[in-house]
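S.K.: Structures follow.
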Structure 1
Amino acid sequence: MDKIVDKRFKILKTIIIIIFIYIIIKLYSLMIMKQKYYKEVLSSLVIEYVDGSVAPRGRIYDRNYNLLVDNKPLYVISYKKKKGITFKEEKALAYEIINYLELPYHKLSLRQIKDYYILDQSDNIKKKLTKEEIKKYQNHLLSAEEFYTLKLDRITEEDLMIYDDHDKKAIYLYCLMNNGYYYEDHIIKDKNVSDSEYAYIAEQNHLLNGFKTMISWEREYLYGNTLRSLLGSIGSIQEEEVDMYLAKGYELNDIVGTSYIEKTYEDTLKGQKEVYKVQDNNLILYKEGKRGKDLVLTIDINLQIAIESILEEEILKAKREPNTDYYNRSYVIISEPETGAILAISGKQILNSGANYKFIDYTTGLLTNPVVPGSIVKGASMLVGYQTGVLQIGDVKKDECIKILATPKKCSWKTLGNLNDLQALAMSSNVYQFKIAMDVGGANYVYNGPLKINIEAFNIYRKLFNQFGLGVETGFELGKESVGYIGNKTDAGFLLDFSMGQYDSYTAMQISQYINTIASDGNRYKPYIIKAIHQASDNNEIGPLFKTKEKELLNIVDANPLYLERIKAGFRLVMTNGLGNSYINPSYQPAGKTGTSETFIDTNNDNIIDTETLTNAFIGYAPYDNPKMALAVISPDIRKVNSNSTYQTTVNKRITRRVSDAFFQIFK
């Protein structure tokens, strides 16, 4: 028995020794081997880090590295509370500095004056409190907030009459000096700081005990309002985006991109703030700040300036012509068909301003405001005929009015006689498209008889139109885009309307993608405006390349290449022997398509469509055999239909001619 107990005791003793050895090893590891690591962990838990002032955002350049958006330095006067400074010392500072600093002193509130009075007249405040109230506070029967409220309530208007206007200026400055955390730089003035104000603080800061000068930044647009809306804006974080930005490490008072390029590329453009370590009531620089990355756009700023100027000149000219009461805007997009890169893009709207006119940038309307396209879609409509087998290359059809029972006649702009497919495009025959649509829909047409179709024909048309970017999102990277209006009625007459571009509506961006796809042999590319991203440099030069934007193929139109070539041949004929023969200088060897559509508008904002107008559109590319550019020009509501005047402005044609000239002058 004793041997068993002795054996167990030895085992227990051995286990205890092993445990002690393990503890000693762990303590050695913690205290000696990993001492540095755990000190760093403890430091990270105890030491507080704060961000410095705002860092400059990245710059924005055009495709040729012309600087479009920069950062303009702003004078800022700030105050950092020194450790141990007293109220009397800060009060003296405020009275000294108000003689040299202009501030919005009228913003001083009654509450701020009372807060100051409590500090400034502490003896008088004590007299306003009863011994019982003070005792309750000392015994924690009154909270600090309740006790302070008692002080505020006891201050009368008569008490505050000791402060004149000069005193109130000092009070306002004192409040700015103490707004926020003690370790932060409190912004005293960051708008309209004069040279004399800045110089005074800078030269006297060693005597002003916490006051100093700083540099902040604001956006500077070197080309004024050119491309202004798509460049975007910056501002405060919006309420609905607070959680998102806080999760990314932003502070609520940070300035962020609020629209278009500035917002879409916020993560790229934002600068990295300086980071400071709070130690002994002082801020010690922990990490240097850095400007955000730079963007290079696909835009050519010289072409952009040219088209914006042309738009304003031609719109103003048109407004002085007869029968343009409801015309007020035009759109232009110029792009590279083989990549989708946008070279220039603009929308301009003219507004009445008393006896004069003024222009606003309406470029965002190219993404959000769909228009009825008219005959420009006839290339896609023709392809539906080829693809479904109801149309063969070279087919001849007679252009004659179509009449469906109980509906008005449907005709071309004039009776065109017998036409083949190329001639139908060149002369913009509506009837040619009507006959294709009836065949696609399986109709048995009889003049002035009822017309029945297979409604699946709508899907056949739209499915192919979608492959060109019509009726679907284009994928453009900025903002939210409309997909246009998709009609929901399936009467036979609407199919005929659809085939000639008089039913569904599309945005200018969708129409631009459509002509790009035709010009690039059926390759549909995503339109884009950012060419590259560069690292920030330490000087005024562009920094090292960070990322290049590659073209993105969305789809290839599912069609026989011979049919696409036939459509391109028709578009070429439009410009040589058809309705578009003077839209673009023939020396550029263009191909394209004109379009006119009937549109209906609400002229008195009562949500009732009351006026019929005409909209003009043009799409094209050049040279036709090796396209360098594709162009879309749209001018809604150029003419009131039922008007005493039959005059129709040629504004869309003039814009097209001048814009295409501008392109080939710049891109020689």
Structure 2
Amino acid sequence: MSNITIPGISNRQGMDTSQMVEDLMKLERRPVERLEREVKTYELQRQTWRELGRNLSNLRDAARTLYGFENPFRNRLGEASDPSVLSVTASRQAREGREEITILQTAGRDRFASASIDRNYRVPPGTYRFSLGETTRSFRFGGGSLDDFADQVNRRVSDVVRISIVPETRSTRILVFEGQGEGAEARLSFGEAAEELVHDIGLFAPPRSEGSLFLLEGQPLRLEPGGQETIRLEERFSLKPGMVLQYDVRTEDLPREEWTPPPTPPGAEFPSPGGITLEGITIRNESDRIALPRPEPPEPPREVRDNRALTIIGDGIERQLPPLPESRQYQTVTIPAEDLPPTAREFHLANRNTHRALEIKNLRIHDPDLRDGAVAANAIETARDARIRYSGVEITRPSNEIDDLIPGVTLSLRRPSPEPVEITVSPDRESAKDAIINFVGYYNQVIRDINIYTRSDPSIIDQIDYFTPDEREQMQERLGLFQGDSALNQLRTRLQTIMMDAYGGTDDALRLLAEIGISSNASGRGGVDTSRMRGYLEINEATLDQALERNYVAVGRLFGRDTSGDLSADTGVAVSLERFVTPYVRIGGVVAGRSSSLDTRISQTESRIDRYNTRLEDTEQRLRREFGRMEGALQQLEEQSRSLDNLPGIGGNQGKR
């Protein structure tokens, strides 16, 4: 508002006209102040409705979590009896159960260390080619220090190989080449200038043994049920340390023909005892009373499932090799030389199965570390497949992350172990428990807020001990803000009813939340507790844990189940609550409608305030003008009075004459 001052006007005749204008304007401003208080109340109500809407949305989402597609009752937890050997991750598709797996060998990657190199060694210029399996990368290097070369490799061919420099001493360095892939196929090899470099720095050394053996290359040998085959070597082959025997095998289950039993043989019979006839009378001999055995029908042929098919024979030593893995796809079997006879003269193959064919190819004995006629001089690790034994079958995989062995389960191999590791897939009860506790927490939060907003009893706030000082002050400001609001009272009543109702039929193991430890007196305390009368729920964790352990599926069905067969939950605590709360929080719902109505009230009231303020400015200016004219008139009268006093014979001058 304007503040008009009129020069020359002072306090005359005991009157303060400025104060009189202010006093009059205070009276005029009272309607505006009332409207401003209304705006603040509307804004607080709007903010309160929005916060209640957020809490209701949290409650709805927590309810939906308990029965929706991603509900925690479908979560599975994978555990290993020895986590240092492997870790287990189970998806929602994993089936509950127990399995045993033996980790024979983890997958590895090529990691080779050089010999000691002078720190001032200069890498010659040239084209450096590196290969990882079938992937080849190369780059042109202009020559430079070890650091320069390692930096170029790590920037330009890092998807194939990386180099790290280890300061062995103050004056020497060691280069470590690491292939960027696991598995036997991810072998690291070197070409062009790189081949010359790795030999120059002592990365490779002459082979540990001479010769390799390769049989059945390309063309597989197929053994039908009952088939046998012997492969004799032209000369004895000696197996040296570091060598391995490898072969690719697969199995094929054959269709089973319906067995038709042959006719049962007649068996033994006694001849007729005979008799005598005299004058037309026949007398027969008594038959033998000895019971003859009845012939038994032939039994169907016994089905044989035995994958122990391969035997290696050396100088007086015969070694049965492990059973072949069961797979329609070729699997590579690797056996170290330490588990084989020191020499090999022949291989004997026999298929003992009755309804399964076996195929074997690429049988070879070789040194797996051999690289172009040389072996790594300081192999920290070599490229190899993971080998595991599962269900009695040895299986290989190129990675330590295995997700295609047990449906829905990912195994992360960490180290070999001679003992089987037990894998357990079970319901994730902790995640289900957390979701239930979260749901009850949001429910209590909504009930708490409605109690505070609709009642004026300060003890409602005093009984809540987890409020911070700021939260307590905020709630005290909102205490009784919506007292008598029928919509909020109905919301609270309906929420309490949903949480107390029974769900399902008489055949269901669980029908009430109280049966899993959720009620207004779950702790079982006696006496009068006013907090229980306000609708809050308690959780008896021991009862909840027991219910999740004994009736896990029934607990999930209590919150939501499908009774119509359309694969969508249609009844349960969480389903009913979510359906009831959704109209409040959706776009255009109850909360949005209340907020919009308050927006309108605030806008209308602020418009009234603006109009009042405009009139008040005009009124203040008018009053100041009128009081200004009044004081001007008074000033003229005073001046006239002084003039009259100065006339001869008038006032004080009359006595002086």
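S.K.: Identify which of structures 1, 2 gives the largest calculated value of relative contact order in percent (Cα under 8 Å, 6 or more apart). Mind dumping the intermediate values first?
M.R.: Details: 1: 14; 2: 22.
Largest one: structure 2.
S.K.: Given 48.2, 212 as the derived value for Rg and Dmax of the Cα atoms in Å, which of the supplied structures 1, 2 does it correspond to?
M.R.: Numbers: 1: 36.6, 129; 2: 48.2, 212.
Derived from 2, not from the others.
S.K.: Could you figure out which one of 1, 2 the value 2.5 for distance in nm of label points 7 Å out along Cα→Cβ at positions 457 and 505 was computed from? Write out the running numbers ahead of the final one.
M.R.: On the way: 1: 2.5; 2: 4.2.
It traces back to 1.
S.K.: In terms of distance in nm of label points 7 Å out along Cα→Cβ at positions 177 and 225, which of structures 1, 2 is highest?
M.R.: Details: 1: 4.5; 2: 5.2.
When distance in nm of label points 7 Å out along Cα→Cβ at positions 177 and 225 is computed for each of 1, 2, structure 2 gives the biggest number.
S.K.: Check the numbers for distance in nm of label points 7 Å out along Cα→Cβ at positions 433 and 465 across 1, 2 and tell me which is largest.
M.R.: Numbers: 1: 0.9; 2: 2.3.
Checked 1, 2; max of distance in nm of label points 7 Å out along Cα→Cβ at positions 433 and 465 sits with 2.
Each reported figure results from applying straightforward, stated rules to the coordinates on display, with no laboratory input. Here the structure is a predicted model, which is why all the values come from computation and not from measurement. Cβ atoms are built from the backbone, for glycine too; each structure is taken alone.
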